[in-house]
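The structures come next, written out as structure tokens.
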Structure I
Amino acid sequence: MDAKKADIVIDAREMEPPEPFVVTMDALDAMDPSHTLLLILTREPHPLYRTLQKQGYAYRTEITADYTIEILIWRKVP
């Protein structure tokens with residue numbers, strides 16, 4: 001994914017759980033509904049996926065050649 005296209009980028013590769021989850025949810029709470037957030041991790045955050053779905057967010061996950069997980073998150077349009 002192209003980080004330049006995201007409004008907010010969180011590189012959580014050096015964070016330990018649950019910090020990526022907390023930082024991401026805090027950023028989404030403060031984020032303009034028309035913006036996007038790119039989350040970069042070293043493993044898939046399955047608990048985060050469930051929370052995003054419950055709270056009205058959509059996301060797209062890509063795994064890069066070096067196995068980095070990149071998740072683009074945006075607010076679903078009602």
Structure II
Amino acid sequence: MQVNMQISAGHYATTGIQQGFERLADNTQKIIHPQSAQQTEALIDNTQVAKQVESSAKALKTYDEMIGTLLDVMA
């Protein structure tokens with residue numbers, strides 16, 4: 001059961017990173033081709049996306065370290 005949770009943790013972390021990069025791509029288009037307040041909103045959202053990607057990357061690193069520790073214990 002714990003293995004399934006750990007796999008899910010890695011999946012959620014990589015999904016968070018992927019979604020962050022997709023939002024950055026969308027925001028880049030809004031900045032390049034601004035329409036009304038979209039440019040300002042996109043710039044603000046980029047700050048939030050940076051935090052999301054950073055948090056997801058830290059979660060993935062923790063997951064990787066945890067798997068490494070489990071493999072060391074099992075070896």
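If you work out distance in nm of label points 7 Å out along Cα→Cβ at positions 34 and 58 for I, II, which one comes out largest?
With respect to distance in nm of label points 7 Å out along Cα→Cβ at positions 34 and 58, the highest-scoring structure among I, II is II.
Taking distance in nm of label points 7 Å out along Cα→Cβ at positions 10 and 42 as the quantity of interest, name the structure among I, II where it is greatest. Don't skip to the end; give the middle numbers.
Details: I: 1.8; II: 3.6.
Answer by largest value of distance in nm of label points 7 Å out along Cα→Cβ at positions 10 and 42: II.
I've got another one for you. For which of the structures I, II does the calculation of P(r) over Cα pairs in 10 Å bins from 0, in percent return 19, 59, 21, 1? Can you show the working numbers first?
On the way: I: 19, 59, 21, 1; II: 20, 35, 22, 14, 7, 2.
Going label by label, the one that fits is I.
Of structures I, II, which gives 42 when relative contact order in percent (Cα under 8 Å, 6 or more apart) is computed from the coordinates?
On the way: I: 34; II: 42.
Corresponding structure: II.
Which of I, II yields -33000 for helix-only ellipticity at 222 nm (-39500 (n - 2.57) for each DSSP H run of 4 or more, over all residues; to 500), as computed?
The read-out was computed on structure II.
Now for a different question. For distance in nm of label points 7 Å out along Cα→Cβ at positions 18 and 66, which structure out of I, II has the highest calculated value?
Numbers: I: 3.0; II: 2.0.
Top value of distance in nm of label points 7 Å out along Cα→Cβ at positions 18 and 66 goes to structure I.
Since every read-out is calculated from the coordinates, none of them should be taken as a lab result. Keep in mind that what you see is a predicted model, and the values were worked out from it rather than measured. Cβ atoms are built from the backbone, for glycine too; each structure is taken alone.
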